[in-house]
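Asker: Take a look at the structures listed below.
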Structure P
């Protein structure tokens, strides 16, 4: 008797014979679907059809759970589809030596095909394989979900998905990560953040804001806010996208006094020398301009502060960046959290 894994060509040939996909089909082992952070043994893409395959030695009722979850996600009317992944052109397949009667009945009812292995081989199962891909809470899509949850306080996953503009699959995975880390609760059937300090600590660990620092420039100026206003004006004149963040944005959003010796600015690297050339740069004194390279599109949702006419990152981005300062920015971050639903 020989063991095979999802990488075994003998298994691939058996599936090709049973399912009828073309030899040119794209086969991805131990893989995930875009926007659905669930890991499967095989994903086979054959022209306009996709096969999602799980490998089990004995197929029991619980073996169908992950494939069944994906069917539910794909059938949700509010979910966007990617890479031709859609319930109408997706087939769900589970492979094993045998299937229990209750599992066979359930598989037939929900539309999961069973492919039986021959008697002389048995599949290897990776018992350590996680049911879901670990989701970074500070990843752009995940942070959209988390920040929206902070704004509306309590909601369902479906509503959170619609309002944040993130697919149900990714919203679900983000919420499960929050719950598993003890940051959020779903006990009432609705999701809510229950431990803000755990969330902020997790953000500071995942995405340390100061690692994005690219350059420091000392510029002659009377005050940090006056300098931020002048930089915003110059960048507009030169058509350079800029956005102030961290302590600068946090102070202007909350009115909480933070730092007056520095300003914190997002700027693309290609524009840094051009900006420095527009000002009187000093080696000592003045106001320190700390320039950061964006790791995502921080300019898309920027806004101008109403009184100072300073370009600021969105409140969600400001909260992410302030939290990324760790304890150095904790007081300001908590002020932002308190006011976040009003910003």
Structure Q
């Protein structure tokens, strides 16, 4: 069925920011379209198409209207696209059309960056409840001044741009019903991990994780397990010294200070069902040590949430999957989970900010 599109901007609907806070905290989510050549448009369109059955919270897409409409037609999804000029319009529209806040000018890379910047600005200004980012690849962003290791680091830069102060340290948490896990180091070569790990880095990661569990996930007394770096957590120094010289003393000091943290544990025995009942989250030492168990347990349902930012940001836990774009085979499960988690955490933060019970 061809896509039907609403071309004229729709008039202002819904409540003001203050009224939204009072009326069930009903602010929309800001969803970036991601790379238009990837599966971001597919999973966003498919999710909106199932919005009633899934009981999804309202969201507005920030991106290229024409690219989104072409993808809807390619997929055979009848998704009316309603251009808006303000996020406040999205709530009243969401039931009957997909709200789209268009970004203009430039090539695809420029539009990707503009969408991220607009969504973050809306979240910081209180126009959007949270940001859900669809996948991008940095190689598609042909900007010499975008000198950041990745998407997440750029979000920290935007936080400073809008709020000033010291750049926050973003921490990646992967979330599924079965497991929450945080890597202390992320996109660095495995050979560089030992030199990147410091007591300060691991301690900050644990502290940010504990704060997020309390404030964003409602865990009153969070329990954090810490993985060792080496096989068998070093086996008493026989297979590496980092556990004995750095990780174990740090864990002991944090535990003595009153934090429910334990470890270091051998990673190969830390993720089975019985072990998972003993903690609320794991702080791992490197990327694959964290992501392999999460993706094994919940490959289609994992969500990437960025801790330590002054706004809520989630993302599907997968990449652009260019080969699947437009095929109808891209599964929206992780995007749906990201939308739900963004709404849940955003509402909890907003309720705390306005003093709601």
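Asker: For which of P, Q does relative contact order in percent (Cα under 8 Å, 6 or more apart), calculated from the coordinates, equal 22?
Answerer: For relative contact order in percent (Cα under 8 Å, 6 or more apart), the value 22 is produced by structure Q.
Asker: When mean count of other Cβ atoms within 10 Å over residues 165-172 is calculated, the result is 15.9; to which of the structures P, Q does this value belong?
Answerer: The value was obtained from structure Q.
Asker: The value 0.05 for FRET efficiency 1/(1 + (r/R0)^6) of positions 69 and 253 (r between Cβ atoms, R0 = 35 Å, to 0.05) was derived from one model only; which of P, Q is it?
Answerer: Only one of P, Q returns 0.05 for FRET efficiency 1/(1 + (r/R0)^6) of positions 69 and 253 (r between Cβ atoms, R0 = 35 Å, to 0.05), namely Q.
Asker: Upon calculation of Rg/Rh (Cα atoms, Kirkwood Rh) from the atomic coordinates, which of the structures P, Q produces 0.99?
Answerer: Answer for the origin of the read-out: Q.
Only the coordinates and a few stated rules stand behind these numbers; no lab work does. Owing to the predicted nature of the structure, the values given are computational and were not obtained by experimental measurement. Cβ atoms are built from the backbone, for glycine too; each structure is taken alone.
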